[in-house]
Each structure stands twice: as C-alpha cells, then as structure tokens.
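Rule-based calculations on the coordinates, nothing more; no lab input. Remember, predicted model here, so these are calculated numbers, not experimental data. Cβ atoms are built from the backbone, for glycine too; each structure is taken alone.
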Structure P
Amino acid sequence: MNKKAVASTAVPEGLKLAGKKPRKQRVREFFVDFGRQWELQSMILPGVIFMFIFSYIPIYGLTIAFKNYTVIDTLDSAPWVGLDNFKIIMSDRYFWDSVINTLGISFLKLAIGFVIPIILAIMIYEVSLSRFKKVVQTISYLPHFLSWIVLGGMLITWFSTSGLFNELLRAFGLISQPQNILLDPSKYWWIATLSDIWKEAGWGTILYLAIMAKIDPTYYEAAKIDGASRIRQIWNITIPNMKMIISLNLILTVSGLLGSNLDQTLVLMNSQNREKAEVINSYVYRMGMAQGDFSYATAVGLGVSIVSVILLVTANKITSKLNDNESVL
C-alpha cells in the first residue's frame, strides 16, 4: 500500500475529537447537574465531613511511628528517630509470638468460621416451615447482639472447674477430675475460634439468605423436572448464584487476618494462657495504653495496616481470576 492510500484511510483529526467534549464544557455541565441535584448532593456532606475529620486528619498522627513520642510532647516537637521503632519490632520476640497467635486463630476462623455461615444459610433456606425457620434464625442471630463482656463471662463460668462444661464431661465419664480449660494455653486457639463462630455464624447468614431469596425459582423447578436431587440443586444452582457475595466475604476475611478480635482477647486472656492468647491488637493495646510506648504501638499498627492492604489486593486478584477476571470490589 502506497503513502497516498494510507493517507486516504486515516481518520480526520476533526472526527477524532468530535466525540470528546471540551474540558470547560464538561466542568460546566458538572456544576449544572450538581445544582439541579443539590438537595440529594447535600445529604452526603455530613458523611464526607465525618470521614474527613475522623479518617483523614488522624493520618497525620502516623508520624508518631517515626518519632520518639511521649505524653509531654506534641506531634511536632517529638524528635525524629527514623526507622528505629521498626527495627525494634523486627527483633521483638513478644511481637512475633503475637503474630503467630494471630495467624493461628485467624486461619482457624477462616477455615471453619467462613464455611459454617454458608452451610447454615443453605440449611435455613431449605427449611419449608416458615415458623420453624424464624425460630432458628432468631436463635442463631441472638449471640451477635450480646457483647463479649457478657459472652466472655458466660464462657468463664462454663469452663470453670465447677462449671457446666466440666459437669457434662464428668457425667459422660470423659474426665475424672475437673479442670479449668481457659487456664490451658494449648486449648485457647480452639476456644477463641469456636466461641467466635458461636457468636457470629448466625449473623453471617443474612447476606447469603438475601442473595438466595433473589434466585429465580424456575431454576429449581426445571432442575426437579430433570430429576436433580436437592444436593445437586444446591451445588449447581444455589452456590453458583452466591459466588459473588462469597468472594466478597472471602476478600474481607483475608484482609482482616491480622486483626483478631480485641474484645474477645481482653475478656478471655489471663496470666496462664497469655502465651497463646496474646494477639497483635492486644499487644498494641498493651504497649500503647498500658506501657505508654505510643511510638512503638503506632509503628506496629502501621505495619499491620500495610500488610492488610497487601492481603486485600492479593485476595481480590485471586478471586477475580476465579470469577473469570470479574472483580467484586
């Protein structure tokens, strides 16, 4: 093809810019549309102001992680120490013990606690008796509305040497001498995991039940005509329609692996099980509030936040690959 033919097939410059409005016109149209909807737009202003005050302004406080800050200093007067706080973190044995405990408890909660709400939601959805379904939902939701102070007190009482748990074990002949299970460090991870599932599993079914309520019932009718069993219908219809919300919950759960429940830890942790109960959040709380080392605690919190963002992005990439490159975020 010669140069004249190439020139004749080129798109004129005027046509290239025909579909794109000038910048001034786009800005003018934005403000015109904003003026037409000022009542609706003004409704978000309190949320924007709240986020700016409590989410963006405090970011400046992260500079404490790079300073030697004390209660008699201000953010500007505290001396800079660079990365010294982070170097201390890398050599702090107690911090790494809390990391191991956090990951151990979080992975147990992920492996067990992530699946149970899905199974429970499917079981509730499959129940045909509406009254029985409401009773089950109410009973499963109830622990979520109780604070860890209340639930922790119940667990401490149940697991005591004269509590319900030991009495049941003795009644079935499983033990001869009662023991306080909360004082046994080797059992704490399971206690933290199972008690968290007990508290949150029912509440975690709400999103799944909402999604399942929107599934077209004709899918199940067609499957019944084809002779599909209930298990086959759940596997081929229910679960695929829940794929996106399951992926979203998985992303949020993975991103929070380093954020174990502080309330639960403070209630159930004691001097006997501390070696297995201390998690990153409780360690930061102890270093910052109890010992007053605010710079060190801020440095730990900043590092955890960075790792959590990396986990969030990684989980989103993996789930998008599993969902045909369709991201849920």
Structure Q
Amino acid sequence: MNYLDLPKIDLHCHLDGSVRPQSVIDIAQQQNVPLPSNDLSDIQSLMIAPDTCQNLDEYLTRFELPLSVMQTATGIERIAFEVFEDAAKENVKYLEVRFAPLLHLQSGLTLEQVIGSAVNGMKRAESQYGIKGNFILSIIRNMPKDRVNEVIDAGANFINDGVVAFDLAGSELPGFCEGFIPHAQYAVKKGYRVTIHAGEQGVGQNVHDAITMLGAERIGHGIDIKTHRAAYDLTKSASVALESCPTSNVQTKAVDNLSEHPFSEFYKDGVLITINTDNRTVSNTTMTDEVRKVMQEFKLSRKEYFEIYKVSVEHSFASAAVKQQLLTLAE
C-alpha cells in the first residue's frame, strides 16, 4: 500500500513541536538569538526526543529551543506556514495545529499578534497548497491562571477564521480539570470548541472529568480510559473522539511499545479513535509514518483506514463545507 498517497487528517499536532531544525538555525541567525550550536545535527539532537523518554516531562524539554525563535511575528508566521506546507506535501488534507500563545510573549508581542501571525502563516499555506486547517489555543496547565481569559478573548477575534478550539496541555496531574471549569465555560461562551489533553499519564479519571466538567468534545490521547471503566463508558456513550498519537505515546512511556497501545481494542469496540502526529519534529514522525505504523501493527485494511479517516473528518472542528469536501476523498 502506498501510505503517502492516502488522504490524511491530523487533529493533534503541536506547532512548537513540529518546527524544522534548519528553520531554528535560520531564524536564530536573522534575529540574533543565541543557540548552543549552529550545526544542524546538534540542533536536531536537541529537538528530537529519544525513542523512549523517562516520562512526559523529559519529552517536553524538547520544546525549549524552538520556542526561543518563536517570539516574533515573522518567526511564528514562517513556522506556521512550514508546518502546513510539510503536512500538505504528504497528502494531509486537513490539519488542526495547537499552540500556547502565552509562550510567545518574550519579545513584546501581544496575544493578538501571536495568534494573527500563526493564522497568516496557515492561510498562506492554504492558498499555496490547497490544504485546509485551523488552530487550537492551548493553555499550559501549570502556568498561572490569571491570563487564561485574556488568551480566550484574543483568540475570539479569529473564531471560525483560523481559530476553532480551546485546549489544556502540558504536564498532567490528577484532578486538574476542576481548576479550569470557569475558563472552559468562558471559552464555550465565546464560541470555542473544546478538546483537552487527558488520560495520557496514567489517570483515566481525568478523561471523565474533562468530559463532565469541561465539556470536552475530543480528548488528546486518552489511552488511560483502558483502566478506568467509568471514563471508558462515558467516552464511548458520549461519542467523544480520542486523538491518538502512537509514536509519542511510546516515547513518553504512556505505553511500553506500539503493540501494547490500546488503539486496536478501542477501535474494535467502537470507541471513536483517530491517528495523529502530536509533534512532527519532537517525535521525528509524519502522518504517513503514523498511518503506516498503525495499519501494519494492527493489520488494518484500507477500508478500516477510511473508517478512521471519516471519524477524523466528522469529529474535526472544520466547517460543514470543508467536512463535506474531505468526505468526498474517502473511498
């Protein structure tokens, strides 16, 4: 099977985790940002996580270097364009990219400028390559909450014009959802859809909480529902789609290896599950790689792949018109 030729949907991709290493060097030189090295292989080694990390927190250290060159409008716009360009070149037809605007204010940009720069880069790629996309605004869970509503307000100016959803990301602690109930409610009032990182690091209850407390329509990862019956049943009965990121899950030790990933058992039992990259650079992957790995490991047929593709389309935050266009590509 030619995996490159398959049309693909990626609903869980982090902007700062998908930066080209060469672009880090280029932008750093243009903006006089100090780097530990100008050698491409050195930069790659600092940006790509090991095949297996000790935990999620070790994996997250790989975001520090790209963030250093994502503090200006030109840097953010270039990187956004390139992420969509790279995806388009491997037949990704629709891409939702998430990032945390509060991490991009070190050089004086406003939240509106940060978000607008990313949207400009995406729109340029859309017009050049025909790919469709949207941004999801993430809040890092361990950051102070006093600016969360500011981010929501800044992004509200772009709702359905490049921005579609609200997300919580970063290190996962048990019971984190309760502290974000007012923020999620505020986001929904402003027109945001909701997807939440939960159940990635051993806490299935967080998935249950994300759905019941925060109104999550999708869950980032969510694999720990396998050990939490109430969360599993709710995910299934409420038709909440899981944004599965297989390579990343192995790297962060959410699962020991791909064969132990619950993807296949979820799929066979009717849990809505999708295939995604998480971080193209940090996980050294592409959607083509992720699709190939999943299809080969779990012996999925072409027909089964397109069933998963349709779940991705139907549970995307794309407009009705874009969804209809994407569904015409399913065989």
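Remarks
- Structures P, Q, by mean projected area of the Cα convex hull in nm²: label with the highest value: P
- Mean count of other Cβ atoms within 10 Å over residues 45-52 from the coordinates reads 9.8; which among P, Q: P
- The maximum of relative contact order in percent (Cα under 8 Å, 6 or more apart) over structures P, Q, that is, the highest value, falls on P.
- Entry that produces 5.7 once distance in nm of label points 7 Å out along Cα→Cβ at positions 61 and 229 is calculated, selected from P, Q: P
- Source structure (of P, Q) for log10 I(q)/I(0) by the Debye sum over Cα atoms at q = 0.15, 0.17 Å⁻¹, for residues 53-148 alone, computed value -0.85, -0.93: P
- Taking FRET efficiency 1/(1 + (r/R0)^6) of positions 21 and 301 (r between Cβ atoms, R0 = 35 Å, to 0.05) as the measure, the highest value among P, Q is held by Q.
- If helix-only ellipticity at 222 nm (-39500 (n - 2.57) for each DSSP H run of 4 or more, over all residues; to 500) is computed and equals -13000, the structure in P, Q: Q
- Structure (P, Q) behind the derived value 4.4 of distance in nm of label points 7 Å out along Cα→Cβ at positions 69 and 269: Q
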